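Q: Structures incoming, each one as C-alpha cells.
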Structure P
Amino acid sequence: MFGYIRILKPELKVREYNRYRSFYCGLCRVLKKNYGFSGAITLTYDMTFLVMLLNSLYEPEEQTRTGRCELHPLTRRTFISSEMTAYGADMNILLAYYKQLDDWHDDNDPKGLAMSGLLKRRARGIISKYPRQAEAVRTRLHQLSLMEKHQVMEPDTAADLFGELLGQIFCMKEDVWKQKLYEMGFYMGRFIYLADALSDLEQDKKHGKYNPFSEKEPTQEEARVLLTTCMAECAARFETLPVLRDVEILRNILYAGVWSGLPEANTEERQADAE
C-alpha cells in the first residue's frame, strides 16, 4: 500500500535530489542498525517524507556521514540522520509489523507470519514507547480487516480509517503542531488508501479480491477529483507550518511526486525517480 509518497526527480535540483537520497539512505541505515536486515527491508518512501517533514519543522541537529552500503558497495553514499530519523524508523517497523500480522490473520499468508515473527520482539519496544501511535495502527488496520471480511463497499469509510492511522503517526509530539500534523497525515493517508485501491481495482476484480470500489467503479475524472481533493487538503495544512529547511523537496513530493506513482504515470520515469 505504501510507496506513493515519492519525489519527481526531474523537477529537483541536483543538490536537492542528493539531500533527499541522503535522508532515504540515512533512514535505511538507522533501520538496519536498530533492527537488523529485517528492519531495513521495511524501508518506505513514505517514512522518508515524514522524516524530512519533521526534520524541517523541528530543525534538530543533523548527523552526516559517508560510507558504503551492501546494496551499493561500489559507490560511497551520504547518510543524513537526526532524532526524526529514529522516530521514522520506529514507525516504519510498527507499520510493517501490524501489516504483516494482518496478512497472516486475513489470508494465512506464510510470508506475513514469518515477517511478523521476525519483527515481533522489536515491535514490542516501539509499542511500549509510542502507545498512542501503536493503538491507532492496530485498531485501524483491524477495522479495515473487518470491512474486507464483511465486504463493506464504502471507500470513504475505509480511507478515513487509514487516514486516522497515518494522522496519529504524523504526530510525533504532543505540542502546538499536533493538530496540523494530524490533519496533514489524515489527508495523505486517505490519498494513499484511495490511490492503492484504484490502482489495484482491475487485478482485484480479476482475482476476486476485496476492493471498496468493486461495486461502483469511479470514472477516471471522479477518481482524479477524489485524489486531488485529498492532496489539496494535505498541502493546505503543510503550507500553514513554519517549514523552511528542505521546503522545495517537500513541495516537490506533495505537488508532483505523489502523482508519479499512479498507474497512468510513465513506468520508466517512475523507476528513475525512485533511484
Structure Q
Amino acid sequence: MNSANTRDRAVILAAGLGSRLADGRPVPKPLREVAGIPLIVRIIRALEKGGVGEIGIVVGYLGDELKSGLANLEHQASLSFFLNDEYEKPNGTSLLKARDFVTGPTLLLMSDHLWSPRLLAAVASYPVAERESVLGVDYRIDACFDLDDATKVQVHGDSITQIGKELDDYNALDTGLFLITPSLIEALDAVNGPEGCSLSQGVAALASEGRMKAADVGNATWIDVDTPEAYAEAERLLAELGEDLAAGGLPDPATSSTKERYT
C-alpha cells in the first residue's frame, strides 16, 4: 500500500462471545487458528504490512486469555488494550470503550474478518472528510459465501443510505472494514442506551445526514469467519490464494467498474 495513503492507527473489536464458532474449549474466538495461525494474529500482521503502527484491541470475554495469547507475539505495531465489561451488548458498545483512541481517521476492523491487502488499501486510502466515516463495501452480492448472515447496504453514488442484515432493497455488502473519525463515536453516543448500541445504528445515523461514505473494494477477497462453514471456507481460500488472500492478479479496486454497474 502506498505509504502516502496509509492511515496508521486501527481498532480491532475482539470482545464478543463468538458462540457460533465455539467448540467447547475456553479459547477466545480471536485466538482460534485458521490454517495454523490465530485469526487476530493474521489481522495484526496484515495491518502491519499495510503500514499501521498503532493498534487498539477491545477485549471482553476471556480478555485476559486473549491478552496473554498475544503477549509473546513479535510485532512491529504498538498494541493497546481496552476493556469492554459489557461484551454481551452489541458491537457499537465495544467501539465506545476505545473512544479516546479515535482522535482522527482510524481503521476499524472485526476480529473475525479476513481480507486481502487490496481491501485494506481501498478503505485506508479513501479521502474521508473530518465529519464523515467510510465503510468498505462489496457490490458482488452473488459471490458472498453466506448472504443470509451478511450485513446489507444500500449505496447511492458514494454515500450509504441504509444498512442492516434484514434489508430487502440493497446493492452492496458490508465487508466489516471501516475508516472512521470521531463522528462515528458521536453518532453511537447519540443512539446508545441501556441495551447498548450496534455499529449499524451508528452508521445509519451518519447515513441519514449524508456523512457515511462507501469505499468500493472491487474484487478484493474477504470472509467473515463466524460459523464452522465459514471457517472451512476461510481455510480453503488461504490454501488456494495464499496467506494474503491475494493470488491471481485481481483488478485493483480503484479501477473496478462494479459500482457503476450497481448504482
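Q: Assign the value 21.6, calculated as mean count of other Cβ atoms within 10 Å over residues 88-95, to the correct structure from P, Q.
A: Details: P: 26.0; Q: 21.6.
Computed on structure Q.
Q: Continuing with this model, one more query. Given a value of 0.70 for FRET efficiency 1/(1 + (r/R0)^6) of positions 40 and 152 (r between Cβ atoms, R0 = 30 Å, to 0.05), calculated from one of P, Q, which structure does it belong to?
A: Q
Q: Still on this model: Out of P, Q, which has the highest value for distance in nm of label points 7 Å out along Cα→Cβ at positions 160 and 200? The partial results should precede the final answer.
A: Numbers: P: 2.2; Q: 1.1.
Top value of distance in nm of label points 7 Å out along Cα→Cβ at positions 160 and 200, among P, Q, belongs to structure P.
Q: If distance in nm of label points 7 Å out along Cα→Cβ at positions 184 and 224 computes to 2.8, which of P, Q did it come from?
A: P
Q: To which of P, Q does the computed value 1.18 (Cα Rg over 2.2 N^0.38 Å, for residues 120-191 alone) belong?
A: Clearly, the read-out refers to P.
Q: As an exercise: helix-only ellipticity at 222 nm (-39500 (n - 2.57) for each DSSP H run of 4 or more, over all residues; to 500), calculated from one structure in P, Q, equals -8000. Which structure is it? Show your work: numbers first, answer last.
A: Numbers: P: -23000; Q: -8000.
The structure behind it is Q.
Q: Now, a different point. Using Cα extents along the principal axes in Å as the calculated read-out, with 51, 42, 41 as its value, let me know the right label among P, Q. Each step should come with its number before you reach the end.
A: Numbers: P: 51, 42, 41; Q: 45, 45, 38.
The read-out was computed on structure P.
Only the coordinates and a few stated rules stand behind these numbers; no lab work does. For clarity, every value in this text was computed on a predicted model and none was experimentally measured. Cβ atoms are built from the backbone, for glycine too; each structure is taken alone.
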